[in-house]
Structure P
């Protein structure tokens, strides 16, 4: 249990399949450990070169990024670079690894029971304490803290993705100081995933919740680090080792520090000056350039769970005509967009990202390519598109395309406009600030919109985008209403058997593609440049799992 390479052994104590959790009357960490720890996580399968090294304690890992924080370190709101910071400050009941058979990784929960299909009971570990900061001063984490955290997320008007909390959760209650009971309105297979989500699952002290504390630059958690500096003006964010963290000797680092730069050039210059140990890269060419210009730099590539798509309002002329939507689909050259926007890293996709669970939940690439006739030469596709537009009396039509006014999204919108001009369609690009774009998107107040999807870690929300209720149950932002899609998506919510649910979701996606409510464009990869003395980086961890790696250390 003290293997420095087996970070998941320290993180979870046990790793068990979701089916085992849900079928057991009371599955404890001790009972499961013998059966599961031998194959715990991917670290055992792919040991790093430092497998025989003893981690060195101390030092500060300095990280640079050009991606700003959005809500600082508030774990329930942050969607920017703070996603890499606050999970090291706050604790969680558990995590769900959708990459590995929906495995449940226990953290503050010692075990999970499911007495019936709509009830989950969590028993907390007795040895977990909050950091020794006001107002909690190192007291034990209690069930009442978990309840207060979940209710804050549900009731927070600034939280936008809380469909489970608003429509599935019936009640959450503390049975005693160490026991939490969650009751849902119906059996729902993603309940564990929602309760362990990187944002929704963070455990806050009830004193901070009751006091309506502003958590953007301060807070007290039960994770391995404490907030040491949060300077929103200088854009410097530093966390320091929590010496009382219950999984001693983790963490090994004295501190981790993030510097947010105004642009990529400034970030790269700081890296060249050796002011930074690690930077995230805009794309693969930038990563290669950083490696070439600096000695002893390792580049790690991480398949992205985010992706890009073109959303269409199905009741807005001329898009209300299915022939016009099909013409757009044919006119788009995804491979050309990948070559210009995400060279060497882009992948076409359907409704569910193929990087999720190694493609387990997504349609095969061949099916996706067949749907937009990728095998047909581009000239023929464009000719077919012009015929469809002529039949729909839509040749020469102008369509308003909304996009967030960031350089990369504007570049992508311009590339799409150039492709559609070749078939006689014009896009009027409307550049909006992020908040205005988001409000319009959620309201369905657009004709067409360019969407940068967040890194969803289950197939739930990606498929809900095609459900008539949308992602928050209030209605579909694309005005899509297909009873057959609805029936399949709703069936999947109650299918605990993973293989059965997969077949249901694949069938649903085959209906989603021809609806063309969204024309999926591509997903890509994320790149990180790191100096080789940073050990146990765990580049194999995808999505939020990477943020729970507390075992990095510096060899020099």
Structure Q
């Protein structure tokens, strides 16, 4: 019998999404302010104080981290699926504009320096992500603008501070007080904007925010064409026929699998520690000392992986970055960066070319010498956003060989756990298809628990794949929690819709109970909790997982790799 899906709180969310989709059908620009009323009526759980005069720093910081810094000068945001779409709609050279990026959202974007930001979108989920983020950002910006205007002369002094760059503690304290921010909120805002903090306050003081947005093409075919371009680039990079190789599909990130399979960071431990000892990151150096002195139980390899990531992003680490590129090629790992469409790296890993002596210690008890007889590959993609997962996996399905397993590692919000927990669902309700999917998740708590330090592992969970992070409210989430759903994310539903089409002669259904227990390949889904929306203000705008996010990520990665390598070495 199909479990009843909660409806309480959903009407306001539906009204908001229908409002912006109906407006975005126009060939003209849409004013974000025309969406504010229905947005505030939604009472998003990520923006609990949207209707209050006091600024909501969690919502503003959340949005800030998912927008490029040029948002300070942006007036118009244009959305398109491909270079051809931009060209056909009057923007022939967007990729000659300045490339820009957000700190906490992968999206290919370009800024023309004159107020227009171009963003590539991979699916409707990008619209469901960007529109609420821009709305929340503008609402909070204008709150702060109005408050600054109440204090005579404050705007001019903030603009002078941005010009001179000289810190003024008295001015900062006055501004904090006027904005009604706690010292902690002020510190979080300052950390989020870093060197651009004075410039942010100067822009907020100088003008009200009046963002506009334009969707250049919203057709299903345009998304499919963009996905085909992505796949064509993958095929160009790989020197063998992907359709002839057994494949293990993984959706995770661009660092954890290759770190554990190559051991590159472990081989360069001395250089990484020298980087920390140079004073580059005092807090991280202190953490290294605490781990080595057994004051904290963190895994040393996880720590080195995190340090390597920071080092390779620094000017000092560029030589090692090039060495890593050569090393990975020699060991059968091909990295394929995206181009012209969405920002999604692909990695192709030949199992037969891995060196058993180099892999992470947590994998060395497996009979890895048997991999030399394998012709299988791991195809890992940087986890996409929402419904893009469906487009990507259905394209992949018709182009690879035998699929032996599909494993998803991604972030989620937990309705009953803590940040850092790992959630293992076997039931997923998908808001896109309105299907409830039942499947055999090959992972249990025992597969992950031995490798996690800080969090708990919760299996037999029910997940809900939502349209967007802002498109939830407390009533809606409480309804799902009452129905036994505890895991909120965006990708597993679209992936399961694609898995359905692997084994059925038609497109995925809608509003049905779908049994996927009979699929001829393994399905494994692991989510690590990064938000707790039922706890007021607890989201990644309120705090960052930072280094400790490595713990559930790598515990999940160990489980996935042990599963793949175990299957392949038993053949």
Can you tell which of P, Q yields 23.8, 76 when Rg and Dmax of the Cα atoms in Å is derived from it? Q
Given 4.0 as the derived value for distance in nm of label points 7 Å out along Cα→Cβ at positions 74 and 394, which of the supplied structures P, Q does it correspond to? P
If distance in nm of label points 7 Å out along Cα→Cβ at positions 66 and 506 is computed and equals 4.1, the structure in P, Q: P
Please state which of the structures P, Q yields 1.3 when distance in nm of label points 7 Å out along Cα→Cβ at positions 122 and 458 is computed from it. P
Suppose you compute log10 I(q)/I(0) by the Debye sum over Cα atoms at q = 0.08, 0.12, 0.13 Å⁻¹, for residues 210-425 alone for every structure in P, Q: which one lands on -0.48, -0.89, -0.97? P
With helix-only ellipticity at 222 nm (-39500 (n - 2.57) for each DSSP H run of 4 or more, over all residues; to 500) derived as -8500, matching label from P, Q: P
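Each value in this text was obtained by applying a stated rule to the coordinates, not by laboratory testing. Nothing here was measured: the structure is a model prediction, and the numbers come from that model. Cβ atoms are built from the backbone, for glycine too; each structure is taken alone.
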